[in-house]
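Chemist: As structure tokens, here come the structures.
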Structure 1
Amino acid sequence: MDMPVIKCSGLSKNFGNVYALSKLDLALPAGKIIGLLGPNGSGKTTLLKLACGLLTPTEGSIEICGTAPGQESKALVSYLPERTYLPDWMTAQQCLDYFEDFYSDFDRARAENMLAALGVPGDTRMKTLSKGTKEKVQLVLVMSRRARLYLLDEPIGGVDPAARDYILSTIIRNYSEDSTVLISTHLIYDVEKILDEFVFLQQGQVVSYASTDSLRADLGKSLDEYFREVFRC
């Protein structure tokens, strides 16, 4: 059996008396685009931050390609946070320069092509760009690395509907068969067409993990419909 790209064993993370994740067990394979889905406060962002080493577990363990998050795993992971982090004084081209210097797996030509396709001006400072355009720049940077694991936290939440299809097709085109893309989002209707599998989280635990094809075949429902049924208020 191939080694999972992400493996969680009894993984827990608490903040004071609140558990964001509680004894979570999960193994995600290579070569898949997987939706990490759940209501607000279900632990999605916490799991992504644990996977990229920004948080440490309270209990249990998480491994990336067989190793605990650290110096070795960070070279394998490309992370898109929910919030914009690029310095206001940088232009898009300077952001590309920064990533090219910092990451040996960064594909500059790929990034240039994506910026052009999205109509992002390369010589305009980040502080003058709209929130959605800043998010486009961040996604371009993240998807231009040749990583083993892409962690995308709300990658299309702030962009206009016209750009969503291009961004989703970009995600499909720019990952290899030995890589995994893990997407956390509330825009399930928009992303379900590219998902191979989905994970439902609730109160820090996995409540469902299956392929999107099996969901449609066995239940005759779309992922969006199934999500609304499982998490109905």
Structure 2
Amino acid sequence: MSKSQRLFDLMQILRRHRYPVAGSKLAEEAGVSLRTLYRDIAELQALGARIDGERGLGYVLQPGFLLPPLMFSEQEIQALALGAQWVSRQTDEEFAFAAREALVKIGAVLPAELQHKLHDNAFHVARRPKRAEAVDLGTVRRAMQDQHKLSIVYRDPKGEKTTRVIWPIAVAFFDSRRIIAGWCEMRNDFRSFRADRIEKVRVKPERYPGRRRDLVKQWRIQVGAERRPSTE
């Protein structure tokens, strides 16, 4: 393994750990001796990486430092292409365009002999059937980003309609269904709403309190306890 690849791998390992980790554990994960690890950490620090810690106490990487990008492996290219294919065929047009643009940028830095891996037809993601839905996922994503409440008209399995105010926190994909997770003010609890049952949606000017990522954690704990999301 080249020295540059070894340093890159060590950075990736450090990024996976949010708290200080012992040098012996880092060396084991990197597949190098403890002496080599100390030398590599010192070199990364000299390059500008904010790695806090010292021998015997552990190390943690502070955010804000990037090594120059190294070339993707063939498997990494295939994984990126497959993920982009899924996004372009299973989500909305805005995300589909972003996925295609990302592949163009990746292709621009790949050598000629690896270009074909971006279009490897060994993997296939079926296109999601076209369905008329009142909710635009782009609108939902922007509401989540800005933490704006949504007013929705929702139809339950029995066909009864209710107007809800929800705090959108996540979009989930289950098989061919799109699920919008959020806090429902009417139920005073987390609920998961099927996008195909939303008949109207309007972004409200007021923002919901707290941090969205904290609400997502609470929702995931609830979903995990219930084994499946509770859809209305």
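Chemist: Assuming 133 is volume of the Cα convex hull per residue in Å³ as calculated from a single structure, say which of 1, 2 it is.
Modeler: Source structure: 1.
Chemist: When distance in nm of label points 7 Å out along Cα→Cβ at positions 19 and 75 is compared over structures 1, 2, which one is greatest?
Modeler: Largest value of distance in nm of label points 7 Å out along Cα→Cβ at positions 19 and 75: 1.
Chemist: Using the calculated result 16.1 for mean count of other Cβ atoms within 10 Å over residues 35-42, pick out the matching structure from 1, 2.
Modeler: The structure behind it is 2.
Chemist: Quick check for you: by relative contact order in percent (Cα under 8 Å, 6 or more apart), which of 1, 2 is greatest?
Modeler: Sorting by relative contact order in percent (Cα under 8 Å, 6 or more apart) in descending order puts 1 first.
Chemist: Related question: Where does the value 3.6 come from, among 1, 2, when distance in nm of label points 7 Å out along Cα→Cβ at positions 59 and 147 is the thing being computed?
Modeler: 2
Chemist: Kindly point out which one of 1, 2 the value -13000 was derived from, the read-out being helix-only ellipticity at 222 nm (-39500 (n - 2.57) for each DSSP H run of 4 or more, over all residues; to 500).
Modeler: Comparing all candidates, it corresponds to 2.
Chemist: A further question on this structure: Starting from the value 2.9: which structure in 1, 2 was distance in nm of label points 7 Å out along Cα→Cβ at positions 11 and 163 calculated from?
Modeler: It must be structure 1, since only it matches.
Chemist: Taking Rg/Rh (Cα atoms, Kirkwood Rh), for residues 43-114 alone for each of 1, 2, which is largest?
Modeler: Across 1, 2, Rg/Rh (Cα atoms, Kirkwood Rh), for residues 43-114 alone peaks for 2.
Coordinate-derived values only; no laboratory data. All values reported here derive from a predicted model rather than from experimental measurement. Cβ atoms are built from the backbone, for glycine too; each structure is taken alone.
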